[in-house]
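Right after this note come the structures.
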Structure I
Amino acid sequence: MPTPSAHAAAPRGLAVVTGASVGIGHATVSALEKAGYTVIAASRRLTTVPPQATGITTHQLDVTDADSVAALERTVASHPTPLTLLVNNAGIPTRAATIADSDLADWRGTYETNVVGAVQTTQALLPHLIRNRGHVQFIGSTVGRVPYERGAAYAASKYALTALVQTLRLELNGLPVRVTEIAPGMMRGDDAGGEFMRTRFDNDPRAIAAVYQGVDNPLTPEDIADTVVWCATRPAHVDIDLLEIRPLAQAAQHKVHRTR
């Protein structure tokens with residue numbers, strides 16, 4: 001007799017992951033599918049579905065565009081599997097700049113994607129999550145609590161996201177929806193998760209290398225994806241409000257152990 005598949009053993013419903021084309025989003029799609037979810041990988045750039053991943057479909061999404069978000073909601077509404085999880089991961093970084101020298105277009109674009117985009121997507125899918133006793137997760141950042149120099153625009157967007165998450169949890173109290181923020185610290189800077197750093201430093205390899213010089217094992221997208229799955233698969237009465245995650249070498253935003 002064949003061994004039951006993960007989907008047969010633990011069907012968990014439909015999950016939507018935004019910003020699913022690279023990094024944390026891409027890793028989260030694969031991890032959720034392996035955990036028994038049917039997954040919609042939503043992103044501006046359509047990602048490649050992993051081989052043998054029968055539970056994953058792609059959907060083109062721009063979280064800043066109301067029509068695009070409405071199309072996602074229609075896809076969810078017509079899907080045979082009920083939505084039980086939304087992972088608001090879509091976000092963009094900003095170029096490193098002081099407040100005095102920063103480009104206001106960077107501020108506006110970052111806020112529109114990282115904050116308003118998360119609000120717009122959550123508004124559209126929240127009725128499904130309430131109906132299905134679901135869970136909404138937001139990928140924040142440790143910089144949403146402790147900023148760093150030349151990063152005010154991005155930090156401000158993550159501070160705002162934290163306020164959004166905390167307010168949403170208050171407003172949904174008494175309804176069967178869990179709300180979680182996951183805040184990663186230092187992530188690795190290679191192609192799988194390095195788009196942030198390439199944007200931040202205008203593709204300057206020396207500036208990027210200096211960030212990671214002597215740092216053993218920064219976080220990987222797979223580390224955060226594993227955390228997303230863990231939070232989602234706790235018992236329905238258990239809500240992980242906030243998880244701040246750093247590599248062992250990073251004691252705080254300003255204190256990182258370097259071997260050289």
Structure II
Amino acid sequence: MILSAIAAKLEQRAKGDFKGRHYEAALIVQAVSWYLRYPLSYRDIKELFLERGLEVDHSTLNRWVLAYAPLIEKRLRQFRKPHCGSVRIDETYIKVRGEWRYLYRAIDKDGNPVNFLLTAGRDLDAAKRFFRKMLVDRPLLAPDRIGTDGASTYPTAIAGSRMAGLLPHTPVHYVTKHLQQGIESDHFRLKKNMPQIGGFRSFHTARRTIQGFEAMLWLRKGFGFAGAWTVRERNRLLAVCFGLQKVNEI
């Protein structure tokens with residue numbers, strides 16, 4: 001009885017999520033998940049659908065990604081396992097309108113993404129904003145160990161977060177190149193699907209799309225839980241999030 005009620009609620013929510021769309025919900029989720037999961041362009045996905053007799057314009061695919069990538073991240077967030085108390089923070093570069101911008105990211109020691117922040121600059125203000133975003137989102141899971149590179153902004157940002165009450169105690173801060181290799185490898189996994197020529201068209205486009213990329217990393221890594229995590233199981237969870245029967249099975 002309870003499961004039936006939950007299923008009915010999810011189906012009703014899915015109707016609202018895709019209201020006014022001219023294509024089936026499963027098709028939209030499939031297209032968005034393909035773009036976020038694999039190094040495919042919108043035109044590549046357009047051709048994949050043409051092979052199946054479905055005609056979808058690449059600009060429509062772009063609108064779907066911008067609309068549903070943040071929603072996928074929001075729905076999958078509830079399945080995340082609490083991080084282990086130790087996080088590693090680093091910045092990487094991405095292009096927005098042809099210019100290099102900074103992407104702050106944090107993962108825990110098991111490699112599970114914690115949070116991200118896209119900024120125009122790499123300075124103390126940006127570091128403070130990233131810590132605030134990371135800690136306000138999950139205040140009960142403040143890290144007790146923080147690993148960074150040698151940037152001088154991090155000790156001040158950590159101290160500022162402690163004074164602002166975002167950290168219940170002062171965490172151990174360590175600087176080590178060896179342990180940072182894990183997050184640098186994770187940057188590559190995130191960036192390999194990003195537009196390679198010119199980058200994103202705007203900060204708005206970049207932020208919303210990166211939300212989806214990060215969510216797909218959670219999905220690929222199984223949210224930190226042990227055991228096998230097949231592509232079919234990932235697709236099944238996506239379907240559950242949107243109250244659908246099937247995703248990626250046409």
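Could you tell me which structure in I, II was used to calculate FRET efficiency 1/(1 + (r/R0)^6) of positions 57 and 113 (r between Cβ atoms, R0 = 35 Å, to 0.05) as 0.65? Here the read-out was taken from II. Suppose Rg and Dmax of the Cα atoms in Å works out to 19.2, 59; of I, II, which structure was it derived from? Computed on structure II. Can you say which of I, II returns -0.76, -0.91, -1.10, -1.29 when log10 I(q)/I(0) by the Debye sum over Cα atoms at q = 0.14, 0.16, 0.19, 0.23 Å⁻¹, for residues 33-144 alone is computed? Attributed to the structure labelled II. Figure out for me which of the structures I, II the number -11500 belongs to, where helix-only ellipticity at 222 nm (-39500 (n - 2.57) for each DSSP H run of 4 or more, over all residues; to 500) was derived from the coordinates. The value was obtained from structure I.
Which structure, out of I, II, was relative contact order in percent (Cα under 8 Å, 6 or more apart) derived from, given a value of 19? Please list the in-between numbers first.
Details: I: 19; II: 27.
The correct label is I.
With FRET efficiency 1/(1 + (r/R0)^6) of positions 65 and 121 (r between Cβ atoms, R0 = 25 Å, to 0.05) computed over the structures I, II, the top value is the one for I, the highest of the group.
Every read-out reported here was derived from the displayed coordinates using simple, explicitly stated rules and does not represent laboratory data. Note that the structure is predicted; figures quoted are calculated from it, not measured. Cβ atoms are built from the backbone, for glycine too; each structure is taken alone.
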